[in-house]
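Some structures to go through are shown next.
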Structure I
Amino acid sequence: MRKAQIGPTRLHRSLWPGLPAGEDPFRQLVDSVQDYAVYLLDVRGIIRSWNAGAERIKGYKAAQIIGQPVTVLYNSEEVERGVVRQLLMQAAEQGRAASEGWRMRSDGTRMWADTVVTALHDHDGELYAYAVITRDLSEKLRQDEELRRTQVRSRRYFTAAISDALTGAYNRRYLMNHLRGVLDRGEHPVSSLLLFDADHFKEVNDQHGHDAGDIVLRRMADLARQVSRDSDMLFRLGGDEFLLFLPGVNAAGARVIAERLRQAVAASTTPNGRKVTVSVGVAQHAPGESVDDWIRKADMALYDAKQAGRNRIA
């Protein structure tokens, strides 16, 4: 036997004695909502009610839309893919379903919206309707996209400010700021630098032109990244001079990486088949040593490698 139900009018009059006959305050509340489309579907997905928010957001008058299938609010591609049918089936099986995507307005324009569908059952547990609430997220989507573009531009500007355009290595100004910050924070008790440049690089430019020289520089930078770790950082100090920062690596470990780099460069060739080699200076940071002194120590080691005959490590 079906349970007796208190009619809405009797309930409302008991709460609001002055309520005119036939008036439903809950219905008035739903109709007054402007920021959300709130409407009911029957079990076949036919629209049976339409609030003021739905009219404002979707553009349809109640007289235009009531009696129409809810699929008119979706684009044809989603309808063909069965998105609407799946949404109602999920709500019927689980009690509630939500989705986010493009929805259609009455004028044919689309909006980005999220939709929540709730299955309504009677006292016997029989499904008799779906309650749908839709929110227009188009402005939020626009703001999110603008924020994303702003973030991309900011990252691009920041990268350009700290990087060398030719090789993609970090630039000298960022080197000094970064290393000083590392030392001030005491992040790596043991760290080393590799300072290296191409042997006889001026001859490459003089004999083959600056374009060939640029290719050599890019190749050196690529090889340095290949032989080092993801946590290591490559900087271009200027000309053909590069510095590789090796956090957490002592002098012995740095020499291993330096030898890999020396061999990799020696095995490569210029566009005209000319061999290029590098000389490398290794310097482990000493406690209390300033960034300037640390780099100067690496520079002295590089000078020693040059004086010893080039294509070697010191």
Structure II
Amino acid sequence: MGLLIFLAGLAALIVAGVRYSYRQLQAKSDPYPLSVLSQPLRGEEAIVTTDDGTRLYTVMMGSGDTTVLLAHGVSVTMREWNVIADKLVALGYRVIAFDQRGHGKTTIGSQGISSAAMAADYKALLEHFSLKNAILLAHSMGTFLSILFMITYPESARQHLKAAVLMSPFAGDVYKGAPQSRLQIGLIRSGVMQRIVGSEVLGAVLFGTTLYGDQPSPAGVKVFLEEFRSNDQRKLIPIFEAFGAESYYDRLHTIPIPVTLICGRKDRTTPPWHTEKLAANIPDARVVWVEGAGHLLNWEAPDVVVEAVKTQAG
């Protein structure tokens, strides 16, 4: 009986702590309001069909001479680029965004979900749109796949890209120095995370806020959780597993184009050691550190990201 009373009391304390943390989050200010972060990308829609039958959903915005290809992170969709895409278009760039294989409105072809198949999708997009001197802007999973694309298809990278901007980057070994990533991917694999995210309060406190640095945004957390719920996470398990099982750090020296790496100092999902190792081994690399920021630089520091694109575009 005493043990049951203790456990009941402990559970009550945990619930109270979660609710308190959620109230603290809701009291914070939003750099961008929910009405902005909720907006989908609007532009010319197109479907790019790959050799294995995957139908890549794309949206093109703007009409500038320089094109920026946007590659989003895992478990979300191209909507994560809404703030950055609008800023780039306002500056005169053409933007092409796409939903990654198995995400959003993009299907999964006969080759299924794998890092190799998804990296090949980048080649298909660059060729379909006949891009020249484009900038590849990628986030998280997008950086992992961008790196694999560049080392697997260096001629394609040279032919179509002027440079790459990789934010919250990594080239595999995602569990190293990141217990948060190991735990969260394990919870996704087991289905527990999906149940956690089904609760607005638990999802925000136990997952959404952990992706931010010092200043989590209530609107950003809410939209991220909506994005997570919109995808069938079970289908994405192979790419989650690839993050930990694969490593391309020993092949970084073959990347043939300039790369800018952007990392939040408080990123617990892809910690700064990834950026440091990438910078040390990519032949033409520069690093931009964002103090106090976490993993969601698309909403935490969009102006920093846009400035990096401008610098690489020249």
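Bear in mind that the values in this text are calculations on the coordinates, not laboratory data. Computed from a prediction, not measured in an experiment: that's the story for all the values here. Cβ atoms are built from the backbone, for glycine too; each structure is taken alone.
Quick notes on this one:
- When mean count of other Cβ atoms within 10 Å over residues 178-185 is computed for each of I, II, the one that comes out at 14.1 is I.
- Looking at relative contact order in percent (Cα under 8 Å, 6 or more apart) over structures I, II, structure II comes out largest.
- Which entry (I, II) yields the derived value -0.69, -0.80, -1.16 for log10 I(q)/I(0) by the Debye sum over Cα atoms at q = 0.13, 0.14, 0.17 Å⁻¹, for residues 98-273 alone: II
- Origin of the value 1.81, where Cα Rg over 2.2 N^0.38 Å was derived from one of I, II: I
- When mean count of other Cβ atoms within 10 Å over residues 74-81 is worked out for each of I, II, structure II gives the greatest result.
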